[in-house]
Structure 1
């Protein structure tokens, strides 16, 4: 029987995942196009509103996740080499970290800036503009722009969320999560502008603080996940809510082999894929052959498309850091 070539650090996506990836790339380009329009429109009607300023900066920051995703996808396709024996799938995690740091930094700045405005009792004003020969309060244009751009990101985010789960892509998930929450930014801006129009000056600063807090929360949550993955923590699901079930599937399969007494794995997230070290304790007198080890490895790969970079290592006893269920 001809055995498939042994590959490490390289993952060929199944056809389903390749199609999902193509759709995700299209959605990110659509997102960038939408952001160009929304940033331009908001910039044109910005005025003196702190809430509008915060919303505009959030739109600018929203470019980071899709750009990070598109770059990471391209870099992760580079084949393994002597210099990068694990491949370059970690580009996804690096993109996740870059976006998270930017969100955290800007969220902190905006909270401080908006809070200072409230403390100093700054009273923002909104003037009028000429539109087709008519004098119009600029606040109406602000409200109209924010209402128009509020909903599209929500639908785009929901579509990305489904794709992020199938691809196990945390950058795409972070982007989708931000998109889904964008309506809150729009509503907050509308509330702030309306407050100025009604003479309730502090509503604008309060809305700006709310928007900034949303940015900071997105940044801190994604920063924690990105740093954890880069520190080789146990692999989790795409939303970081639970340990990824692939480790249990690998261990259960290996324990089912007739020559295996016990098994446990170390699984780390490399981006779209996992690097797995599977330790097996052979039964007494059942030393596995090279063919048996390679068959076990190939069977583990067949369990999940994310499992291709895996080694099966016979040991006398399991390391303390792996799951010891038997």
Structure 2
């Protein structure tokens, strides 16, 4: 792995003129990301489910950075109708985008379903971001050094796709389905990179994870056991959102970041530290899993990317086809 020990947000280049979309920007990692992008001159669209919280977040940023270019837009990633409405409005107002940070997420709620009947974590963390990326891809392709950064988690290494019980109707465990959604994020970011490369698109797809970071996902988790463990007992070990956001900011802005890379903390077990390139779980790079998730996501969202399927022969010769099945 290549360490980036001395990299700080002060090294982010001037972002003046760049239009950036950050999902889940009203708090936690999303707010920390939006704040830094705005401080470096970017026009930042805060995509939030609760517009009042979004406006308060924007006020915090402008109090620190008078004149920051900010827009607050409603986006409920668990509702595909909301995703389409957001994308339609953005297409009208911003026909060119430079950065999409797929950051928002929910963690370990009791079993519940989205507006379209999908398990909530899979719907919000993966399907909503899949649809959003597809709907904004044309605007991103017109951008300057355009990038999609999808935020996963170390938990993706514990995840699998439960294709025979995707909604958890027969057997649901909050963290098991959270891990599935983070695995889906990792598979999607990788597969998107392969398809963009095959299409010779200027858009880069990168992955990032924040390590163990204290955010509202833990402290506000609806399941008491998750809230106690991650939001209280282990909280002293966690990074701040400002530190946890460094990998996704590096992926979003560093001139040397490349499509397909996965950026996370460089400390023990990738729980904390400076941004560095980290390993994707072999199961998340399995070509068959990538193809199956892509086709499933297109069917469930109704959003089709106009990208060719990548040639897989190089991956097979490199051993990718021998990766363990990533479905259960």
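A value of 1.14 was computed for Rg/Rh (Cα atoms, Kirkwood Rh); which of 1, 2 is the source structure? Write down the numbers at each step before the final one.
Working: 1: 1.14; 2: 0.93.
Of the options listed, only 1 reproduces it.
Among the shown structures 1, 2, from which was the value -11000 of helix-only ellipticity at 222 nm (-39500 (n - 2.57) for each DSSP H run of 4 or more, over all residues; to 500) calculated? Kindly include the intermediate steps, with their values, before the conclusion.
Working: 1: -20000; 2: -11000.
That value comes from structure 2.
Compute mean projected area of the Cα convex hull in nm², for residues 18-73 alone for each of 1, 2 and report the one that scores greatest. All intermediate terms of the calculation are to be shown ahead of the outcome.
Working: 1: 3.8; 2: 3.0.
If we compare mean projected area of the Cα convex hull in nm², for residues 18-73 alone over 1, 2, the biggest value is for 1.
Any idea which of 1, 2 comes out highest on Rg/Rh (Cα atoms, Kirkwood Rh), for residues 90-137 alone?
Working: 1: 1.34; 2: 1.07.
Once Rg/Rh (Cα atoms, Kirkwood Rh), for residues 90-137 alone is tallied for 1, 2, the winner is 1.
Bear in mind that the values in this text are calculations on the coordinates, not laboratory data. Treat the numbers as computed from the prediction; the structure is a model and nothing was measured.
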